[in-house]
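What follows are several structures.
Computed from the coordinates by the stated procedures, all read-outs in this text should not be read as laboratory data. Every value quoted in this text rests on a predicted model; they were computed, and no experiment measured them. Cβ atoms are built from the backbone, for glycine too; each structure is taken alone.
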Structure I
């Protein structure tokens, strides 16, 4: 590890530089090399102090997640435990100064806490993001951090994983000095000042224990626990992190560290941790497309145009202007254009009210939008995103027009959520430039961008689309062209089962609350109301003739639409919405309609429990996902999981629908699906890939089409 931990001297000061690009992770061997450097400093009388610093653009951004993955799956740890290395840093007889630039995260921040002093540049940030992979700090971070910044901030940082800017951390007491110029020069000057004043090493463990009985502390921690329970969506690590931090105020440092170690080991060996590590790597894996090399040439994008200023078009426009792109926004009439621009402006005003943007920033964003009712400026566009009404004939008409008004080489992207990209591309005469960019509502907020590959879409258009997703701050996932693509194709069976459960005896509130308790961001029926029940109704009517023979139809949902109950937009759907509220309330009319439909269909109602609601909804997702995998419309099971985590509110602590099925066991999942098929018919026919994998003891995550 000599080349990754570089030792140098500033006369009497030993400088230990971590060189492990890109983020200086604490990979195997690095903690041991740091340990050896600290030991030599303590034994060499010519060394009066030590400075720890990171090479490149950052300090240390945590542990090597690959090593944590091995530990989470039961492999024996190797090397010296990081907590032991940090103890020896803290007990070093000469002062150790940590010099931070960029980010100090996870184990990197724990290392900084073990040093005697901390200096930083103005643009640095710190964080304990371990909960994002289902664990808590495990190298005394929950015990040292509250001694440096207090219980409130330490608990909030460890429970949320939030990044904290240098200014906030300094005000809380974490930093001893802010360096204005060169970081190493500033750290050397600071350290020499400490030496000149004869300061003894200031050990964090010896700092005053946070006072749990100080005014408001217990109440603040209680509020944080409640907020964490509501936001963690089934994850347990955030609550455990608060417990560990609170122990810093109620036990000795050694006892607190022992408790943290036990809690850390429990988290590390949990399904939650394994699922969230799967998610961590899954989000990085989606960027890798086997037939699109990294060196594939991309198309420069300077000017974007959006067709349609409705809810989706406006959100897409905001996503681009937020990322710094100028946007030409077209509507069919001036009145509709003004409505769209006003909607965008009001959305930005909310951001001002919440302190996320300043009025000047909003003005700058609005000035990037050029509204128009014709195609006059479209020759300037490098990328056009169509966001008109979801109808194939209309979209084909728009794309035919775009082919005439844009220059050759312009990317033409459709925001369609279900329609055939190849059928749309045929109307352009240049199908190689056509691709699907399926944004999720609200498009300026949701992280997912389903990128739909047409039969003739060029590799450069695909590579450019993946790069654009990254520039927009979104997770771009490449999928194949089929009805509904990946996300919505799977969402159909999910919604189908949620609705059939109602006809069989469950209630709207019970189905939704069960799935929210499982960890979903919203219940399926509430999601339907939010998205608009008429959207699914139109799709079902268009594709009724493609349903399997004898398949049961979603009668109640269709009847609601026939009544004009489209969800929040009409103040009634599965729920009733009062005074333009977003929180639905029980509506007896819906209960009566469900009962009527069940009687007409001859369905005998019964008591339905939590387990069946979860199985019927989630196993339907996995079964359809298996079909999608075998057909090649998703490259990997993890791609499906990432789609559901970022676009459909699936809880990250459960890993995604395919990972969840793997954890339950594909044999067990298949067994239940066959039982459902025997009772409910052809809708539940098992996917051949599921049968194959279950029979051979394999998993979705381990399967490869190659």
Structure II
């Protein structure tokens, strides 16, 4: 997750609406003003005390946002201003600005100053509208290690105190700004990648992971440099967040990893590759939020997607992305990529990450690898330390390939609808020593220009893939084949971002949590054991409280308040039927209660399990969950929860509620995930050749 600020309007405004270009550490063109920040801490009282000096020209109109800080004095040039003006403070400068400020910082969910750790990522200094070059000087006890954005860092010690000087010689927008993290509980390891200084800071309890983390960073840097060109900065620091945040961040020259990302064995929790990719996309090349933040999609594609591709699992990742998008992004929550700024909720996250990455994949398929990767490298080189937009990406590809892509960006970046594809009137007939295959490809709505791959599987085990161009609601195709086809599959590798068919939807917890109707049945005698989950499902009028997730990551705003449990986009306040039906087991459950609804069955011996599936092999563990496709309700799922005790349920509660899982079956012991398994839906839109298809 790129360290994106939330203060998109107001502070940022149009005060310094210029684009700076720099090469190395020297600016080419106008040099941005310097924001010089000096701070110290009163640890026992969680207080920050600081002075900001901003080298602004005379006659500039500026906004200063203080957030929860107290401005003790404010001067511009020789003029002393009233520091108690309403926030934001609007001023006309008479020369450089000096701001003396202080504030108490002790939030558990964002910024924090304590005896052992400091994390400052929100409004921890006065935010002045514009684009600046930041310098930070921090004084704190000498047993602390400290990290902030900088290509050059100096550390001096005196009288038991350490002073760090951080110099970031690159333009930063006000809402991006700078951050600061420090701890006295880190173990560290230093190294090199070429001439880049590498440092890893992890909590002492995770010191055994330092060497692997350093090697992984070196490997990711090598891979990304090979695709995108040289690493944009002179140093890279990888830091484990001393606070238990549920997200990771990337800033110029350093990555702040969540504790979960550091310790989890699940590949999907490892954010390091993604955050390092942001050093190119979002930190090196700045995203133009007004025209859509492309940085999350490109970072996702050049990290997680390519890593899955190297392992032969890229199609599975794309299927999961489409499944999650379809589950979470409804008509009331949809927006085009040109309007995505940051991931404020599940819907926007899957727009900005999943759809955006898939659009990049489709662009790659459209131009081919021989042109795609050189064009991306050119985009980075030409826009390094500039603000770039989707239009700049389009322009780079048009100049690199000599082709026009306005239609592609219009339909995928400017629009919100997804194509729904289907095969129709499939037939095969003998034609001498060949086979005549005929079918129609349909799409709804009929607005897309698409090339859709179709794979034909033959009787002798071979297969052949061909591209189907479609630009209308229906197009017929006819192929004369040398072998008898037994099956055809449309888009089996999920190369087109589209709506999945019900058969392709994945039976996982995410699908369960986004169903509009969920009915929960509790086996007799199991109510006490599962009480925490039952109460969660019923809380606050949500269909399932687990749908929510801890909001985090974006900086410098109260624009969208954090919320632990977020209402699904389709669930309006007070809508009848939003609460799931929760009941104890009865002798006979009416069919109407188990059809046309997703189900939660609490208890391994629940009688409905045998009634719906016969025998089901459940995972082994103190607390387990198994999600299966509903055999009587297309598109719905059945989730079976089992537990050995209430203690085991309560221990796994946080994992389920605060970390929306991506698996279909899992086992926990004492709250730790000890086993998990994803299940795929049908792969692609598949049609088996039946007797009626074979006219031979």
Where is distance in nm of label points 7 Å out along Cα→Cβ at positions 333 and 493 largest, in which of I, II?
I
Suppose helix-only ellipticity at 222 nm (-39500 (n - 2.57) for each DSSP H run of 4 or more, over all residues; to 500) works out to -15000; of I, II, which structure was it derived from?
I
Structures I, II compared on mean count of other Cβ atoms within 10 Å over residues 141-148: the greatest is I
Any idea which of I, II comes out highest on distance in nm of label points 7 Å out along Cα→Cβ at positions 269 and 509?
I
Say we calculate mean count of other Cβ atoms within 10 Å over residues 53-60 for every structure; which of I, II gives the highest result?
I
For FRET efficiency 1/(1 + (r/R0)^6) of positions 445 and 525 (r between Cβ atoms, R0 = 25 Å, to 0.05), which of I, II scores largest?
I
Kindly point out which one of I, II the value 17.5 was derived from, the read-out being mean count of other Cβ atoms within 10 Å over residues 69-76.
II
Could you tell me which structure in I, II was used to calculate distance in nm of label points 7 Å out along Cα→Cβ at positions 405 and 437 as 1.6?
I
Cα Rg over 2.2 N^0.38 Å, for residues 317-644 alone - highest-scoring structure of I, II
II
Answer label among I, II for the case where Rg and Dmax of the Cα atoms in Å, calculated from the coordinates, equals 27.8, 96
II
